Structure I
Amino acid sequence: MSLILTDVSLTYADGDDRVLALDRVTLEVPAGTVTAVVGPSGSGKSSLLAVAATLITPDSGRVVIGGVDATSLSRARSAELRRRTIGIVFQQPNLVPSLTAAEQLQAMAWIDGRSTREARSRAMSLLDAVGMAGHADRRPHALSGGQRQRVNIARALMNEPNVLLVDEPTSALDHERGAEIVDLIMRLSRERRTATVLVTHDRSCLGAADRVAEVRDGRLSMLSPEVTEA
């Protein structure tokens, strides 16, 4: 199931004026591939993720997830689509302090109406996939930054999303831990056939992505392999 953005434009109110955040952006991310997105601060990367996540409706253009035009849905239907088909890995894990690693994931399944037994089984399977099965009963304060981010990734995959949107997952990690997290995202995206968009400032990880796009002044362009290796 792919993610397709077609001629997406987005503006924000700024007093009596409007600021252009995205300017006719077109992007297709096939299932099982990772598209890395780079660009300077304020270029529109976060706006791109928000639109792809159906958190913001663009002024114009279409966001299509698995053949469903998300821009034509009601707010309630959009929320359902987001819950069932989109996983979001935020820059900061934002784990609930009182919940264990396993419970962080189980909570996502409970929201979706799954049974406790089913939720526990899937949570443990995902924690094992991200190398955290041995820490399932630990709370966030007992985990390192890299471990918390691994739980964050597993949580985003809990409801078996078709689209995975990842926002600067290595910003608070050292180079070694950051590389491990990026490798994990790449592997899981391919194994689980998610259409993944990875926003990153770390150009050292771009070689592992299937494609690389750059956002500048709200416009998106694809980069050639020669540019990403520079």
Structure II
Amino acid sequence: MNIQSKGDLVINGLGSSNGGQFNLVKLNGRGTVNSHLECKKLECNGSGTMLGSVMADTVKANGNARFKENVESQNITVDGTAKFEQNLNTKHLKVSGKATVGGKVKCEEMNIHGYLTVNGDCETEIFKGGYRFTIGGLLNAEQIDMKIYGECKAKEIGGQTIIVKQHKGSFVGMLLKSFFKTQLETDIIEGDKIELENTTAKIVRGHHVKIGPNCQIDVVEYTEDFHQDRNTVVKDAKQV
């Protein structure tokens, strides 16, 4: 994005802007951008509302950010709270706080260490983390490496390598988890190599399938090899 010659937009108190092109946009107070916004860096440290679409190299939501239209960015980091009411398109998405997407997400790499809710599909090359998330449609990724810490849900999951493990945290974290459901729930999982723990699914399909402890699977369909832990439930397993 070649807008180096543009100025900055900084709102420290209560204010608004009509949008446009900027180098840096920083919302430290309660700020509103009323139309389409293009910038190198968007940083929301207070409460910010973007009424138009956003195109930015970097988006950081440290406070409370709300995006009414589509967002396109190279890097998006959510350490606070962010609500994307439409679609989200980015290369790298990192969520350590809480993020909600009303549409679909398309990116290259996702790192989820907070709370993520996506109403539509989620398409990425690499999916890591998985503290807590809910995906209303399909989670599709070449590599999925989940360390679930709370309740995680997706309608369907597809990929090449899918690994789901229970997060191994501190002793205090283990005590806290005893009060919450720590499990992945989905209808269908399809992949080449699949390794699961703490998972509930109706159908699991893959070439190499390993069902670890604390799983409840209705049907497993595999083409190469299958292994089942003794502390898990698989109602039916068949080679196809």
Structure III
Amino acid sequence: MSSSHMKRLTMPRSWPLPRKSTIWIQKPNPCGHTLEHCMPLGVVLRDVLGVAQTRREAKRIVHSKLVKVDGNLESDSGRGVGLMDVLTVGDDNYRCILDTNGKLRYRPIPKKSASTKTCRVTGRSTIKGGKTQVHLHDGRNLLFDESPDYKTGDSLVISLPDQDIKAHHKFEEGSIAYLTGGSHIGETAIVRGHEIKRSSKANEVKFDDFGTISDYVFVIGDKSDIPLEDES
């Protein structure tokens, strides 16, 4: 068995693919996203967007310099395209989101929306020279000479592909949250409170009529940041 493949029966439930059509499915190459939150580029082109009929055809499209991920030309058909990533195929742009069934979707977005991406801050650390490194959900690390006011759970809107910070959305009461896990996955809701646990238990976030853990909360600036099916 090749380590670049896995059985369809064991693929993440978030992948919107039939489980019994063939035995094997390509695994995404290691990237900043978790396996549940990304799919390999070649599989997206063939099985989700339908722009290729076979894996070989998908590879040919990738090598034709028509495909970009987050504004950068991509030549690896195994590259994981994950949550909030922007995929460009020719003149068409798509953003990866989770729908209300917990499935990964690649929704069409206008060209203007494809120039930015919202990233969740997953942590920060101080490195050699006293610089601050801010870690984002897609594996990016941003370096700052001064310690910025970006806390874990906040979101940053960055330009693509040059990574300039365009906006900062704080994780606080009144923020708009996009939920990436739990029974309300794929929905948006207003944060009403945040309870920090002094134990190994996960921190909790309160909404109007339910609560969830903070790991499932992805702060966005506006509901329109999550593209709907009919947006183009």
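What to note about this one:
- Ranked by volume of the Cα convex hull per residue in Å³, structures I, II, III are topped by III, which has the highest value.
- Computed 8 for relative contact order in percent (Cα under 8 Å, 6 or more apart) - originating structure among I, II, III: II
- Among I, II, III, structure where distance in nm of label points 7 Å out along Cα→Cβ at positions 45 and 213 as derived comes to 3.6: III
- At a computed 4.1 (distance in nm of label points 7 Å out along Cα→Cβ at positions 37 and 117), which of I, II, III: I
Each value in this text was obtained by applying a stated rule to the coordinates, not by laboratory testing. None of these values were measured; they are calculated from a predicted model. Cβ atoms are built from the backbone, for glycine too; each structure is taken alone.
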